[in-house]
1. So helix-only ellipticity at 222 nm (-39500 (n - 2.57) for each DSSP H run of 4 or more, over all residues; to 500), computed for just one structure, reads -11000; which one of P, Q is that?
2. One of P, Q was used to compute relative contact order in percent (Cα under 8 Å, 6 or more apart), and the answer was 15. Which one was it?
3. Ranked by FRET efficiency 1/(1 + (r/R0)^6) of positions 278 and 318 (r between Cβ atoms, R0 = 30 Å, to 0.05), which of P, Q sits at the highest value?
4. Quick check on the output: 1.18 is Cα Rg over 2.2 N^0.38 Å, derived from one of P, Q. Which one produced it?
5. A value of 0.30 was computed for FRET efficiency 1/(1 + (r/R0)^6) of positions 174 and 302 (r between Cβ atoms, R0 = 35 Å, to 0.05); which of P, Q is the source structure?
6. Have a look at P, Q and say which one yields 44, 32, 13 for semi-axes √(5λ) of the Cα gyration tensor in Å, for residues 142-365 alone, as calculated.
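All of the numbers you see were taken from the coordinates with simple rules; none came from a lab. Bear in mind that the values here come from a model prediction, so they are computed numbers and not experimental data. Cβ atoms are built from the backbone, for glycine too; each structure is taken alone.
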Structure P
Amino acid sequence: MVTIDHDAVLRARVLLLGSGRPSRAELAGAYRVLAEVSPKAYMGKLVDAVLALYYENRDPEASLALAAEASRAARGIEAGAPNRGERLRRALDAYQASLFALGRRAEGRAICEELAEAGRSKPLAIVLAEEGRFREAAELDEKAARNGIPEHSFWNMVSWAANLEGAGLHDAAAAVFRELLEETRREVSGERTALAILTWELVHFSQMREAVEDGAGAAAARREALTVLEELATTGEPKNWSCILDWWLTLFLLSGRAAEPPASPAYPMPPFGTNLGWSPHVRERFLDMLPDLEAEAAALGGAGRLPELVDIRRRITVRAAVRDGTHPHRFEERFRPYFDEGVALARRLTDDPARLARALTDRSMFLVAARTFEPAHTDFAEATALLHDH
């Protein structure tokens with residue numbers, strides 16, 4: 001039997017009815033008391049108040065305690081109450097993020113599973129992809145895409161296709177990506193999205209088809225991309241778009257997955273297919289590989305092993321892009337040296353047109369992101385010629 005502290009209840013009611021403006025901590029304290037005696041009226045308000053404290057807090061352990069409290073309160077809201085589902089999803093999302101921030105992966109995954117049951121499956125799909133459980137992640141992505149919001153179709157569809165590819169389901173992945181391309185073409189024709197985004201998608205699709213030795217499919221996608229690039233080089237974007245670097249980064253990162261160690265529960269890797277929502281320790285370890293990769297690159301350069309050096313420098317470039325590739329300030333100036341170096345090294349491989357084509361394609365797509373369209377067209381035209389497209 002719960003013992004009610006009537007004095008505490010009275011103080012809480014006075015605080016809420018008073019003319020002053022209570023602090024967030026005072027509000028949370030009042031709702032903690034009142035939720036005990038009148039959960040139907042106050043449990044939802046308690047969730048909101050505790051989450052407000054969570055969002056302004058900077059101490060990881062305190063954040064975890066607040067998120068756990070908000071989750072307990074949200075679970076305690078009676079079924080059918082207004083906004084119960086949304087409050088539960090917000091609380092559980094905060095809880096799983098706090099657990100992952102502290103490296104408590106197994107507990108975080110369990111909360112992600114509860115969150116998926118509550119109607120928000122993306123965090124669980126990301127966790128599964130990080131662990132190499134691509135088929136399960138793709139099943140969640142399919143549900144999200146089919147129930148999704150049109151303006152988020154790129155993020156749903158790219159993630160879904162990436163996870164299908166990771167599971168070895170290449171034809172299914174291609175079908176999903178073709179669906180995305182069709183939608184993007186429609187949006188471009190209505191000036192609802194950027195030509196740059198269509199270019200990146202077409203080039204990525206060509207790489208998907210090349211990986212499964214569908215030369216005709218890859219060549220067709222490259223030819224279409226070259227046509228779009230020619231339009232960009234001639235007339236530019238029909239409209240001004242805000243920063244779209246996330247689109248470029250997502251596909252550039254995904255193009256590098258095959259060069260990285262395979263993901264597993266024991267060795268989580270980034271959820272290739274999205275650059276958002278990674279577990280903090282996964283992101284940290286991916287970037288922490290940079291010094292070792294730089295040392296390996298130096299050794300390969302010293303030994304004159306150019307093919308391996310080209311590949312390692314590309315992995316370094318991917319990480320540099322992950323670190324701060326979505327910041328538009330001095331974007332071209334900061335990243336151009338990485339891509340120029342990749343092309344310069346690949347040109348020294350006189351009998352390896354595939355690596356040179358890849359380096360030119362990388363630089364071309366980067367230049368599109370930098371809105372430097374004429375050189376982007378020149379690079380991609382050379383890459384296309386090297387791959388004997390007609």
Structure Q
Amino acid sequence: MITLALAGKPNCGKSTFFKAATMANAEIANYPFTTINPNFGVGYVRTKCACSDLKVKCSHCIDGSRFVPVNLIDVAGLVPDAHKGKGLGNQFLDHLRQADAILHIIDASGGTDSEGNPVGAGNHDPEEDVKFLIFEMTMWVHGILEKHWTRISRQSQGKGAAIQQGIAETFTGLGITTEDVRDVELKLKIDLVHASVEDLIPLCAEMVKISKPMLVVGNKVDEAPEVLRTRLAAARVVFASAASELALRNAAAAHVILYLPGDPEFRIANEGSLSPAQKAGLAKIADVMKQGNGTGVQQAINQAVFDLLDMIVVYPVEDENHYCNKQGDVLPDAFLMKNGSTPHALAFQVHTDIGKGFLYAIDARTKMRIKENHVLRNGDIIKIVSVAK
């Protein structure tokens with residue numbers, strides 16, 4: 001599954017966002033370092049289910065909306081100089097290694113300082129928090145490269161291609177390739193053969209961009225002064241109110257309201273059962289949703305997966321005529337695939353043996369046979385024909 005990491009300074013609302021997105025137990029409190037060990041959970045991306053267009057009944061969606069699982073990691077809060085061991089140190093930067101992308105949660109209200117201490121709304125510049133995480137990750141990657149630089153330089157014997165390969169091998173865990181290193185060297189016009197360790201900081205910044213694409217999420221938008229919202233919007237920060245989303249999911253679970261994650265509004269199931277305080281709280285949340293067309297939590301996850309990581313949803317089936325598996329279950333699976341993927345790649349994702357025994361595929365919508373290098377599109381329904389059973 002795709003893995004998204006929630007990163008940011010302490011007390012920015014990461015754990016609230018995590019709990020709202022996963023409904024998993026996560027300690028939440030108004031002080032720094034509530035999260036010590038990372039929390040792991042499952043969230044979902046929301047997409048239109050293929051059954052809507054096909055006019056068939058599907059038991060795997062809710063009112064035509066399909067929720068496809070993704071892993072979420074709530075990493076402990078990071079403070080400036082974390083790469084030097086400050087706060088809770090490098091170990092938490094290391095947890096970001098396993099993420100495909102990062103949701104950088106910032107306190108859009110400006111109500112917490114750089115270390116997560118409450119200072120009152122508008123008294124801290126959240127744009128500084130955006131800069132610091134990028135810097136910390138860059139210096140973390142640079143620290144890894146620095147440990148290996150002498151060896152890489154010695155073994156390369158002055159050959160640029162060998163240095164590129166050595167750097168790529170050092171960052172194998174980050175998904176960096178030799179081609180990536182070569183492209184960055186050309187882009188930055190760095191001479192790796194004669195570069196010092198300090199010269200490599202810009203290269204490491206580019207490695208971070210390649211390996212850990214990042215979406216900045218301005219949390220606590222309902223508490224943010226207008227001037228901060230305007231500035232952050234201009235900086236292409238997406239907004240969210242994780243506390244509102246958590247309240248809605250709890251209310252929906254208690255059957256107080258009708259709400260699906262990502263909906264722009266909710267409906268009260270039984271207004272007579274609500275206390276005056278509950279009505280006031282829901283009215284406040286409704287106002288937040290009107291401003292942002294929702295709470296922003298589901299929207300942020302969707303944007304990270306579909307836009308940042310450029311994924312599509314594909315439905316593998318065994319019966320192309322009834323869009324089902326051998327048991328008659330309609331559209332039983334929905335896979336997230338990289339845009340540009342092929343039916344052969346889908347076969348491997350279904351099962352390694354099916355991928356190895358791949359023969360051809362059938363587009364269930366058109367009933368046409370398609371080649372193994374055919375480019376899949378979002379919402380495709382594909383039957384894989386393989387020698388493997």
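1. Working through the options, I get structure Q.
2. Comparing all candidates, it corresponds to Q.
3. P
4. Among P, Q, the structure yielding 1.18 for Cα Rg over 2.2 N^0.38 Å is P.
5. On the way: P: 0.30; Q: 0.90.
Answer by label: P.
6. Considering all the candidates, the number was obtained from Q.
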